[in-house]
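Each structure below appears as structure tokens.
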Structure 1
Amino acid sequence: MSNPSEFHIAVLPGDGIGPEVMAPCQGLLDHVASKVGGFALRFETLPAGAAHYRDTGVAYPDTSRAVAASADAILLGAMGLPDVRYPDGTEISPQLDLRFDLELYAGVRPVRAVPGLNYPLADPRAKTLDFVLIRESIEGLFASRGKGTLEDNQIATDTLVITRDVSEKLFDFSFDLARRRKEKGHPGNVTCVDKANVFRSFAFFRSIFDERAALNPDLGADHAYVDATALNMVRGPWAFDVLVTENMFGDILSDLGAGLIGGMGMAPSADIGDNHAVFQPCHGTAPDIVGTGKANPTAMILSAAMMLDWLGDKHENAACNQAADLIVAAVDRAFEGGDLVPNELGGDAGTDVIFKAVYAAIEQLLAAQAAAE
């Protein structure tokens, strides 16, 4: 009989620095699971990515697809290599295939400043940033992926698609998240980011948002145009709580959000649907630093914490939620003194140093907890 508290995790390490941060992250997850108790993780590594395509002609094998679809959660490394492309010139991106295959409509991109680091914005409030961007992940402009047209080498067309079904689920997800955040002291407000003043598709998007907002009178709801949102993410991002937007807009704004908290190496993410979820760092494969030990694993670690939190909520396993909180708290403790600075932020802390610091912080937090009991 299977252990109901053992979760099957499909692992796709990816390309470049993906495997370099994935393997030690799996070790960290096992360590935390053994310390907290109440659950276990069974990892199954699957081939996929640009290197696999280069070597075999297949980017995402059917066997990997089947295992990923059957897993309790999917942990994904960065994928893609600049010199490996499909014949049409597009990048190898199984991470997009996963989103469409498993209907992962809600791309969750937290923008939270880890204490102890210097950030681009001079305002002291930048050190307290904590908002979430929700990117619709299976339609919008990305609905044209692989379907665009080119006429006589003169006119290229890609079509943006907004549907009621996906939009309703996306907005309900966003309001549910805002409600959970409100319980933890956040404003409990959802902002619909669109271009409804120009495009019929976005006017439709906004009208559905208003319908779902009316079903959540305990929460705040407002609108913002995407260009104004980009401006205000630089001028005053501390005013945001939950932002929800179309796929391409979310793709762009989430990178801006990552910049506010130190870069892609600090930015975790999740793509979540009704039955499946993928967790991955926002950063790329960074082929220029492969093998140097300089990769910042923080985004990978925090993405893994998001996975545990999602598993805890989905399976009503409080131990998973506790483990997620422990990892996030350990990351904060590791950085808060200001001495641990990743290479990408001008310091000399690489992959191994950061993992060791997080391990040490976990032990400190557990010791403090034991002493208080």
Structure 2
Amino acid sequence: MKLLKMTKILSNFKNKNLDIYIFVPVVFLIIVGIFGVFSVSMRIDNKYDLLIKKHLIFCVFGLTIIYLFSKLSLKNLIMISILIFTCSILLSFSTIFFFPETKGANRWIKLFNFSFQPTEVLKPSFIILSSLLLARYNSKKDFSFLINLILFTTISIILLRQPDFGMFILFFSVWILQIFNTQIEKRKILPILLIFSGALISSYILLDHVKFRINNFLFSNVGDNYQINKSLNSFSNGGFFGQGIGNGEVSKNLPDAHSDFIYALIGEEFGFITAVSVLILYFVIYFRIFMISKITNNFFILNSLVGLGNILIFQTIINVSSSLNLMPTKGMTLPFISYGGSSIISSSIIIGFILTLINYAKKE
């Protein structure tokens, strides 16, 4: 009887274009995030209801996006990507000129009780457009690569002006891998790498927060290591099974425990086993994307899947590595787990696009 029920459930997933190896891990990650944000919200007396309620709304909205976007045709996926990209570029410029700084950066649009980071939704839309242009260049050797380069340059100017150095690194890492995957001539790639190296050096020299975070990571005597020390202590205090929801003593005093450092909270309150299980869920998603990308002969689908998978896993690695002091700290969320509407919407669009592309790859 149980086997029959399980068969029906799997059949429903198949009929609804929801690949279970992608969708089920995402649902589990969302559940972990809900418990994590709930734990943090218990400590904030005057914002308790607001924090968890807003997060639940984001999660429901994210699942709706995943379902709707998983049913797109390739044509509609491209058209929606163009629309999202155009709107995100305009809104990203508006954050620089029309909205006040928050924590030394112009990244957010703030209206009423909500804030939105447009560059978050730039990620999936740019990957689709970049894959489309590279696929065209791969077959026709026309001006498509130049257009792609102009789009990335525009994004880079926005990110470095805001500034959001970590997001700039994330975009470039995924984009350059797409280019390598296209096997573009080395004489075109070399100048890009040289300009990127120049941008890294210039950012270190000109952007004080970039210099501080790198120096703080490399030299223990530079700056205050309170946040990262609390993060590391949270993991060591959690043990194998954790202290229980709301019982984390170290993470109670950890700034941004609901967003950038939520993985440290998971380590303390849910334990080592849960923390490792979370990483396994991310790599299950990534491995599934990688395996499906190998069965398609459509270069656009292949490059899009690889790009979307890379940006999801790279963001995860950056967030977790920052929490474990394996790289300089960066205000980057953990997909589907951290609190934040922009992050959840962006991650949901990524998964929705991936499900559509996987459906087409399977049909081949």
Structure 3
Amino acid sequence: MNYAAILQTVGSLALISGVLSLLISLAEKVLNNYGVCELDINGGAKKISVQGGASLLSTLAAEKIFLPSACGGKATCGLCKVQVLEGAGPLLPTEEPYIPAEERARHMRLACQIKVKTNMKLVIPEELFNIREFNCQLVAMEDLTYDIKWLKLELPPGERIDFKAGQFVQFYSKPYGKVKEEVFRAYSISSRASEHDHIELLIRLVPGGLLTTYVHTVLKVGDQVRLSGPYGDFYLRGNCDEMVMIAGGSGLAPIRSLVYDVIEKGLDINMRFFFGANTVRDLYYIDEFRQIEKDHPNFTFIPCVATPNPEDNWTGPTGFVTVALKEQVADGNNKEAYLCGSPGMLNACIDILKDKGFTEDRIFFDKF
């Protein structure tokens, strides 16, 4: 065996690979160098000059204009829609599932998917200019279950956050381990809307999730955390006699905020909260909601366990939360429904609610 020839071949391949990588890197720099582009916003009300090449979502964020996004720019949530009158190019396949025909006619696009390559004309709702960035301190953190952490984030002295119960913030991580870039995801606020100097979040560990892994394994009390918000159309309407609230896992977060909002405002609305868990060890805040139930006759708490173990001695409803929902909600007459959980749970519950007479304009949820 000619080892010298083999080594020479390997060395040549390595050299060729290195040269190709260098050429690709140089080509990317040349091809992606779109120069300075002008963003004309709301008919010239605001004009900004930016360096081209990045996504519209990240470009606007760098200018402190924050669009909602739950997926971190991966085109899986469809929340970062923005009206682009000029400069966006053709609709991309990744956008098609989220932009129906009516919205395409109005030039709606996903800001995370289109790059700033030329001058653009945008229309951005005025309320989004009120979204702010906050540099908070993590002052407390504890495990609520084996995979859900509670976080309390305190704003800098003198600052306040004004949000509607049910809304969410975007949480930005710092580079860690092999993750070399900042990532962000959306999390519903679980604290009371009447509290303005801090917010509380419930974050469940998602296997392989970049941000949840950061929170569960890297983040420590005392660390600084960057947030932006508030975002979302999931908030209290209250034009009803009864609110039917349904959540699973960390989806409890916005429901908790909504419950306290109704109580603190003294609204004459009955509330029924169906909370679904796979096992008894997935339940949390049970004592808190039981106490609310004792203190406020207009609130009923219904925790449901899909598969309790015999040793748990569980005496409450069993099966998926949909079972209790079917059995205990008769109709949708003068009721509103508020949902937060996995897409599968949401879809199943929405089907049940519609069968019972709930119209779409009385079913509220954020699908992320």
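No value in this document is a laboratory result; all are computed from the given coordinates. Note that the structure is predicted; figures quoted are calculated from it, not measured. Cβ atoms are built from the backbone, for glycine too; each structure is taken alone.
Assuming 20 is relative contact order in percent (Cα under 8 Å, 6 or more apart) as calculated from a single structure, say which of 1, 2, 3 it is. Derived from the structure labelled 1.
Each of 1, 2, 3 could give helix-only ellipticity at 222 nm (-39500 (n - 2.57) for each DSSP H run of 4 or more, over all residues; to 500), but the derived value -14000 comes from 1.
Structures 1, 2, 3 were shown, and mean count of other Cβ atoms within 10 Å over residues 147-154 at 8.4 was computed from 1.
When Rg and Dmax of the Cα atoms in Å is computed for each of 1, 2, 3, which one produces 20.7, 66? Only one of 1, 2, 3 returns 20.7, 66 for Rg and Dmax of the Cα atoms in Å, namely 2.
To test your reading of the models, identify which of 1, 2, 3 gives 44, 19, 16 for Cα extents along the principal axes in Å, for residues 91-138 alone when calculated.
Traced to structure 2.
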